[in-house]
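Engineer: Multiple structures follow.
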Structure 1
Amino acid sequence: MASFDVIVLGLGGMGSAAAAHLAAGGQRVLGLEQFQPAHGFGSSHGRSRVIRLAYFEHPSYVPLLLRAYELWEQLERDSGRSLLTITGGLMVGTPESEVVSGSLRSAREHGLAHEMLDAAEIRRRFSPFTPGPGIVALHEPRAGVLRPEEAIHAHLERACADGADLRFGERVVDWHAGPSGSVEVRTMRERHEAGRLVIAPGAWAPALFKLPSLPLEVERQVLYWFDPVGGAAAFAADRFPIYIWDLGAGVQCYGFPADEAGVKVAFFRTGGGARCTADSVERVVEPDEVIAMRHALAPCLPALASGRLTETATCMYTLTPDHHFVIGLHPDHSQVVIASPCSGHGYKFASVVGEILAELAIEGTTRQIDLFAPLRFRLRPGA
């Protein structure tokens, strides 16, 4: 049984970045992934992810985002892969909506470049949008699109170049933290031992974290691509921004410029999506789901609402009750680091989360914010 400094369990968005940063730091790294690189069964696929700075979820995320941008740009230079396209971004809704008011709060608190647009100005600058009276948008120039599969490949290539042993198609069955400070991981093939373990399993976290006090739920999500009425020219990346539109009643949708499959849209929050497990998620997209997406788009982007559906895909959010991340040392085992679930808004942070996970595994501490502490749920009344 070979011994390593650190085993990384899961090589998706967060795990691939962790493996890269650990290997770059001189650690003997074993990475384990049950599927193939950049697979389509988890939460880090679909060709595009939003990246933005004026973060409506909480201003405390902004410093991490600034570092994430630096690391994405560095990875893009080092790998020669196209990972990041800056398109600008619109956070759309009524002035008091969570998306608009929260984005404005972050922008003001951190001095981020932004401007506020009324409905007429939104329509003038970005003709596919048809906001009604009372709708406004915060426009931020540095928002854009990340390519998750390309970025995962770039992180895996970097990890391999620095000596990491990455194994695919090897599903983890169990792990055990020993009293001596070591960790043993058992897979379908063999046993592995290391001084530290990083667990970044995405939607498989409820079972693999071994934290019954951590209240996690997995939510099925659907991605849609449409061929817009009138053609895709108005949706090109040099003319059309990423956006998140707060529709009210707990429903938010988001979208991207056109790619090779069409124009991608999805719900971000739906006020109660279908719960599932990572191994039981329904991959078939039903006609009534497409109808619901068209209905949501009709008052906002009618050219998409009436367009031909070209492709669908499913992925998963792994949700905490407060929708903030879980990143830190395992409450019961100091040699184990846990990462995610990211509640559907984490991929943009993968570059900096990888750096944080490496710091936790090597040093046992990090600059991470308390907002992510795993113990916060144990401290709740009745927990």
Structure 2
Amino acid sequence: MNEIYTSRFPELGFYGLPGHTRTPRDIISQVIDAEEMGIGNVMISERADYKEIAAICGACAAVTKSIYIGTSGTNLNTRHPVITASMGSTLNRLSEGRFALGLAKGSPLRWKSWGLPHPTYEREADFIEIMRKLWSGQSIADYVGPLGEFHNMSLAPYIDEDIPLLYVGFGPKSLEHAGRIYDGAHLHTFMSDEALSNAVGQIRAGETAAGRQPGSVKAWSVFATAHNVSDEVYLKYIIARLGTYLQIPGYGDMLVEINGWNPEILKQFRSSQAVKSVGGLIDSVATIQQLAEIEKLIPEHWRPAAVGDAKQCAKRWLDQFEAGADGIIIHASTPQEFEPVLAEYEKIRPAHLFEGRTNRPGA
């Protein structure tokens, strides 16, 4: 499979099924709409409810022809390496060469509760090397290393898949590591333009340290977009999503740190009755009334996103490229919702930056 896929906007992707969903079949209309609009890739996050990632990626592959389909992300420690490799090879053939495997480290507290080891840099590097070997038809015998002990790992000698590997995260050390070993990186929603520039610099530092060609690792800004939304929808798309990130120990702390925000505000947020009363992840179970109270706890400058009319949102998309991003993953909104923004973006699109680009989201 050597076909090259190129859409009108290879530098743009979108998050399928953004946040929490109880209707995963919605992904079918979303991905069809996005492909018709010329979006280059769809990325899908994973949750242990109605968002099993292989099933959803398979559904996307079945109804599309050119858009790249990726995980953003799954985890290296939740499946045997051979099972993840087989998932990748199957989805790549099912999509005719349009699959990308995105990996995230996840929360240490979750891995502890699940009885699973946390993905360290050593485990991550070995896992990626193993994926690439298995996808090239190699067998790995008597492996003893950071991932454990495996007598034999193999798919089949006829396997031959070229699948980009993407890092999903935002810690400075992790991004430098990503620049060393990955093909691309998805950053994080609600990063300021300065934080985005810093993150891209960390990826480039990793490339340099590993002797890789500068700019070869594609850096994607994951950017929440809320075009002409009602107050209620704003609460769902921006406040619920950001509030959920801030809830999670370690995760929210890192987001505050890389943005240079005041950690005391985070402490006040977590200790507030408005947050404690939710009784679960904010974007899963909070009511509109609860979200309205939570909004009061989050400063306006903690909400970097594209909000407003189509021209305002398109300008904010352009800001991401000016801050150093190679591409944008449009978060929060569905393709139908952000289509007016796309029309305005096309008018100001810096086309010269994307000459020769394909839909492939990694090097």
Structure 3
Amino acid sequence: MLKQFFILCSGSDTDILNDCSIGEQNKYAGIGATVFFTALMATIASSYALYTVFDNLYTSIFFGIIWGLLIFNLDRYIISTIKKRDNVLDEILQATPRIFLAVIIAVVISKPLELKIFEKEINQVLLEQKNDLTLANQNQIAQQFNPKITDLENQILGLQSQIDSKEAEVNALYDTYITEAEGTSGTMKLGKGPVYKEKREKHDTALAELQQLKTDNKAKIATIEGEIMALQGDYKANVAESQPVIDNFDGLMARVNALSQFWLPSFFIFLLFLAIETSPIIAKLLSPKGEFDFKLEDQETTVKSWTMQQVAERKLLVKTDNDINNKVYTEIADEEEVMNYKRKKARELMQHQADAFLKKQKGVL
């Protein structure tokens, strides 16, 4: 049962192969098994590849099975169309386009499995790329907000500098009127005289101005800080909005690009699949003509000879019939009776043409 199934997978003529030896049947069963397992691996590989795209198990398996059947049909067709010839060069030329197709199939099959084999390493590479993208994204967004935030912070520093300057001025006036009262500076007289009162009034005026300046500038600073917080909130919102795009940066193409960093082991895995995919073709090219090949050639040449014979007979029949017809018409052309009959019919035809022309001219007038 299993042997017959693999023979069917090989694409060989079962009617001919059933009359061959057991060894010949086993050879084609092995070729068919290679075709079947190649298609099975193609199904698994494509299912995984599609799962990374659709993220749906049932959809991936469904389309993976379709892809596996397509690969199975292609491989079966390739093997079944390779015929053993008496000339090795003819066989190689015949197999060249099929080997080229097998290389393409091997690439398509191997890539998804390579992605699965190196999944952990690829995830590490993608994580590093995501981190780099995250930092680059934050810096890029920050470039839109940092100049505004810096300008607002400078405004706060400017307002705070005004307060500090006014406080220094008030403190200096305070020291002036205190030392005047103590007699250590100014008039150098102890006590609170007119000069002391004048200096005290200047200090009190400056102190009131300082209090007013603090009130005004604190209100301005609070407003500016609110603007800074709003800009920082917008910055965080933009970062949070764009971050899911970076988090989802693990699709099929991203994984394939990450896989390129492991090109050497990936290349050897590709060679393995290439060997599997081309093994039925190589086996057929290397194997000598077997019993099946001779019987198949005999059947094909029999049909070809019979067809060529039928075509040649039809051509001869047509040629002979033409020769006979030419001879018959040549002999008839010399008979008087035929000439008279043709003359009579020609006369009638000319009369009908003249009548038709006259009728048409009357209709025009």
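Engineer: Out of 1, 2, 3, choose the structure whose coordinates give Cα extents along the principal axes in Å equal to 57, 46, 41 when calculated. Present the calculation step by step, with values, prior to reporting the outcome.
Structural biologist: Working: 1: 65, 43, 39; 2: 57, 46, 41; 3: 171, 94, 37.
Answer for the origin of the read-out: 2.
Engineer: Starting from the value -13000: which structure in 1, 2, 3 was helix-only ellipticity at 222 nm (-39500 (n - 2.57) for each DSSP H run of 4 or more, over all residues; to 500) calculated from?
Structural biologist: Working: 1: -7500; 2: -13000; 3: -31500.
Label of the source structure: 2.
Engineer: Matching task: 0.70 is the computed value of FRET efficiency 1/(1 + (r/R0)^6) of positions 140 and 156 (r between Cβ atoms, R0 = 30 Å, to 0.05). Pick the structure from 1, 2, 3.
Structural biologist: On the way: 1: 0.50; 2: 1.00; 3: 0.70.
This value belongs to structure 3.
Engineer: Given that distance in nm of label points 7 Å out along Cα→Cβ at positions 68 and 252, derived from a single structure, equals 3.3, which label among 1, 2, 3 identifies that structure? Mind showing how you got there, number by number?
Structural biologist: On the way: 1: 1.2; 2: 3.3; 3: 1.8.
It was calculated from structure 2.
All of the numbers you see were taken from the coordinates with simple rules; none came from a lab. Fair warning: this is a prediction, and the values are worked out from it, not measured in the lab. Cβ atoms are built from the backbone, for glycine too; each structure is taken alone.
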